[in-house]
Structures are given as structure tokens and as C-alpha cells.
Structure 1
Amino acid sequence: MAPIGAMTHSDSDAALEAFTMAMLASCGQLSLIVDHMHRFTNEAGFADDAPPLPVALHNLIRDVLERLAADHDVGDIATAAQMLESATRIVGDELFFVDLSRLQDSQ
């Protein structure tokens, strides 16, 4: 890959493609985990002392990601967090869900 100052359009496209694929893979894994947590809670019940699912998910993912601190520089982790946060914000700003049933009801 070219030095940062000399990146070409194709380098940028390749980087965005890799970032998009990584984000989609991450979303897929998180969806599977959340689905499993909800199914388990529905089938087995929710323990009185169990944290709420969002807290349990955060703790689980945070514990699993501990390896990142050993494998990567803190600046790289911070940059990745900023990039993911920016990407999530952009997706939220640019993509809209349309409730088709509301459109059909108004006609």
C-alpha cells in the first residue's frame, strides 16, 4: 500500500472495502450473540442478580477484547474506536428505515 500522503483512489476504495467487510462481519457476530442471549433468557429465565443484557454483552465483549491491548498499540485501538464510532454515526445519519405499512395505511 502507498504511504498515507500518496494514497490513490484505488487504495482508498480497497481500504473502505476492507473496513466495510470488517464492520459487517462484526455486526453479524454481535447479532448472533445478542440473539443467543435473548433466546437463553426467554428459555431459561433471567436470574435476579444478572445484569441487564446490554451490560452483560458489554462485559462479555470487553473481556474478550482484552487481547487487543496486548497485541496492538493503544493509539491503534483508539483510532479503530474512533473510526468505528464515525462509521456508525455516518450509517445512522445516511440510512433510513421506512415503515412500509405506514405508507400503505396513508393511501
Structure 2
Amino acid sequence: MSELTNNMSIYLIVFLNAACHILLIWRLKLDRAAKWKYSSLTVVIPVAVMLTMRLMVGIGLVHVRVAEQPWFERIFTILGSVLLVAGPFLATGAAVVFFRKNRQPAGSPLAA
């Protein structure tokens, strides 16, 4: 596969991952502001990681080829890769924790 095809495949996987997590967040019974907040967080984390890694490669802080990277550059690349996929998971987890923290227990009267 060519370099462009590899990059587009990675972007497609990240986009589909974020889209699935947005669907999960919108299924929660949260107010609209919380849904938008966590959905935007689901998108912002991977985009920020992608832009940061591209900027680091463009500036020359990280080599493009992983085989040419020393250990400290490889650690940045691995952490960026993990955060690229785990970012939407973290946003969805935060939305679930927020939902569980704010829901009313069954049978209790609503707070006035």
C-alpha cells in the first residue's frame, strides 16, 4: 500500500472509532449541553493528537519512519498512537461517570 493509502486508512479508523463513541454518548440520558461537551471531547482528543504528531514530524522533533526513531521518539509515537485510539474511550468513560453521578436513585423524589 502507498503512504497516502496508509494515512487515509488510519484516519478512517480513528473517524469511525470517534463516530461510534459519539453514538454511545448520545444514547445516554444526559442533557444536551453535556452530550455536546463529551461528543466534542471525543473528536477533539484525536484531532489534537494527530495535529501534534504532524507538527512534531514537520518541525523535525520526531522522525517519520519508526525504524529511524531513537527510544524517546518511539515513546512519544507509542503514547500518541495509544491516545489516538483511547481518547474517545476516555471521553465516553467520562460521560458514563458523569451520567451515573448525576442520575437520581429509583424511588427518590426529585430535588427541588
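Each reported figure results from applying straightforward, stated rules to the coordinates on display, with no laboratory input. Being a predicted model, the structure only gives us computed values, none of them experimental. Cβ atoms are built from the backbone, for glycine too; each structure is taken alone.
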- Which structure, out of 1, 2, was helix-only ellipticity at 222 nm (-39500 (n - 2.57) for each DSSP H run of 4 or more, over all residues; to 500) derived from, given a value of -25000? 1
- Here Cα extents along the principal axes in Å was calculated and came to 63, 28, 18; which of the structures 1, 2 was it taken from? 2
- One of 1, 2 was used to calculate distance in nm of label points 7 Å out along Cα→Cβ at positions 31 and 63, giving 2.6; which? 1
- Top of 1, 2 by distance in nm of label points 7 Å out along Cα→Cβ at positions 23 and 39, largest first: 1
